[in-house]
Structure I
Amino acid sequence: MSSEYRERETANLEGWVPKTRLGKMIQEGKITSMDEVFLSGLKISESQIVDALLPDLQEEVINVNLVQKQTDAGEKSRFKAIVAVGNRDGYIGLGSGKASQVRNAIEKAAVAARLNIVPVKRGCGSWECGCGKPHSVPFMIEGKCGGVRVVIVPGPRGLGLVASEVSKVILGLAGVKDLWMRSYGSTRTVPSYACAVFDALKKTYSLVTQADWVR
């Protein structure tokens, strides 16, 4: 993360006055980790909550586009930004924002990404490996968004990310290091493609594995 992002994050936390129950519990020290937040079932409604619990969070701008809207006064142009955030250790968020200036659009998208942050279950689901370390995904997963569909297949350790550049950024922020990815549909539509990858990562906790039974 750049020094600019770090300074902005520090300033937000210094002047932060929690407005939600979850924010007050974090400031009082009753909740000290993101795992506790998801176990509590409380919704994240303040971006400062994520900054407080994940201080090593990183931001990456996925895409910035100029969008136009037809109004009675004529065409209104704005910028739409897609931003991904993650700590490279099991948490990922994706958000979009629109504004008349690129900087404001990116800031809105970064806030939305924090509010959409989710945990990612990692594992060693490849039959070629079996090392048991959380370097890939535990099983094959599929994600959809619009006209795009992606399938993530677990890979052996040392394989790397066999995927496009956009998905490499999102997977890297989530802390996934080895996998194959198959893409179908309008993959050139970056917002839909990024959303499909994010949808697949969200589904890693939709299936209970045998290891979870033991716990």
Structure II
Amino acid sequence: MRRRIVAIALSMFLPLGATAAELLPELGTNAVLERPKGKPRGSIVLMAGGDGELGITGNGEITRLNGNSLIRTRRSFVAGGFATLALSSSGNPTRAIEAMKGIARPVIVVGTSRAATRMHRALSADGLVITSGMLDHFQSNVGSADALPPTLIVHHRNDTCRVTLPALVPAFQQWAGARARIVWVDGGRDEGDPCQAQGHHGFAGVEGRMVGAVLAFARGVRPR
């Protein structure tokens, strides 16, 4: 059945080589899709931290969490050649993954901070990326590392958010074994609440390193 897509005239805000934002009927206002011009090399689903609710309007505008590290950099993933879906916490990750499989594979789900507590619902993806994540909660929700697809952890060495401390990373690596690899980021600026987006937790000032690590990983993932 032909997919009906509602196109939004936001092209003046998109990077060179990107198309306008779209709402997918099967996801409604729970997600906004942006894709590169030409054939995408894969798909990336973004899950923001905090309460994860993006406040997406019927026009496809994101009205909340625009400062979140993944939401503010989302068009960099589009510029990297990936169809990119920003998914609200009110949306269903499994349905989002299935929708994106129909657009381009592999499908990579990227979640930051508290989104890690919801990412056990995204294990059907071809790959997972957790940035500044609540890794202990994710691990507890998944249970067995055997359920993991290829996984990347991106973490700032100086993250001082009490629920995403760097000390959590080695234990996660031991649990995940060869199914996960780690990329450490350092530098940037650290301002305000240590668990918010304008500090090391949100890769402030070094967003490009985080995005680059995600894109490098995504380019190496194969559909399962």
Structure III
Amino acid sequence: MKTFFLILFLVVAGVHLVLCFLQNEKFRKITKPMLMTTLILYYLTAADPIVVLLLIALLTSLMGDILLIPMGEKWLTAGGVFFLASHVIYILLYYPGIVFSEVRWYIVIPVVIVYLLVAFLVIRLIKDTTPKSMLGGLYLYLVINTVMNTFALMQLMSLRNTGALLAFFGAISFFASDCILFVVRYYKNKEKLWKGAFLVMLTYLAGQFLITQGMLMNMGMH
């Protein structure tokens, strides 16, 4: 069954990305809730045992997807809360795999600075066309995402295996997706962006899948 649901996820993701590329708003709203649903089904059939925290992270992401379908600040905030919860859960999942004596801080600290700088530049890019009440929350969200990425990096340094590498690349992709999303939603010259929704979902789906697959491998699941 796990192979069936993996193929189903990849097919649904492919169809959704094509719809995003074609800017078909009507049908991509229909396929969007199916993305995390099929990834969850894949996880449930691939995991032995099922790690409840990871399942909750995927479920909160599903809720975030659904809440981000409508436009507007209230919907973005509501969806952001669920995605923030998923980032916090990913942090909790990475933590047990970290051996702090193996962490190379001379690498971690500059990487964190780069993340925070990118987050700052994104907020600066959209600040003139974003409601002032939203800016602080958006930056805080990217900071938490940075923490999640930092823990993924520290896990990679500790475990040094393929699963940790996949999870780290997934975290990077998730961060990129969030940055692109904020620019797509609020940048004043968004018409200059190439296929914004497509890029958001491409990096998002890659991030979620790689994190899930990486954690499956690290937890001894097949």
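Just so you know, all these numbers are worked out from the coordinates, no wet-lab data involved. The model shown is predicted, which means the values in this text are computed figures rather than measured ones. Cβ atoms are built from the backbone, for glycine too; each structure is taken alone.
Supply the structure label, taken from I, II, III, corresponding to helix-only ellipticity at 222 nm (-39500 (n - 2.57) for each DSSP H run of 4 or more, over all residues; to 500) with the calculated value -10000.
Numbers: I: -10000; II: -6000; III: -28000.
Clearly, the read-out refers to I.
Given that log10 I(q)/I(0) by the Debye sum over Cα atoms at q = 0.11, 0.12, 0.20, 0.27 Å⁻¹, for residues 88-159 alone, derived from a single structure, equals -0.33, -0.39, -0.81, -1.14, which label among I, II, III identifies that structure?
III
Computing distance in nm of label points 7 Å out along Cα→Cβ at positions 48 and 80 for each of I, II, III, which one ends up highest?
III
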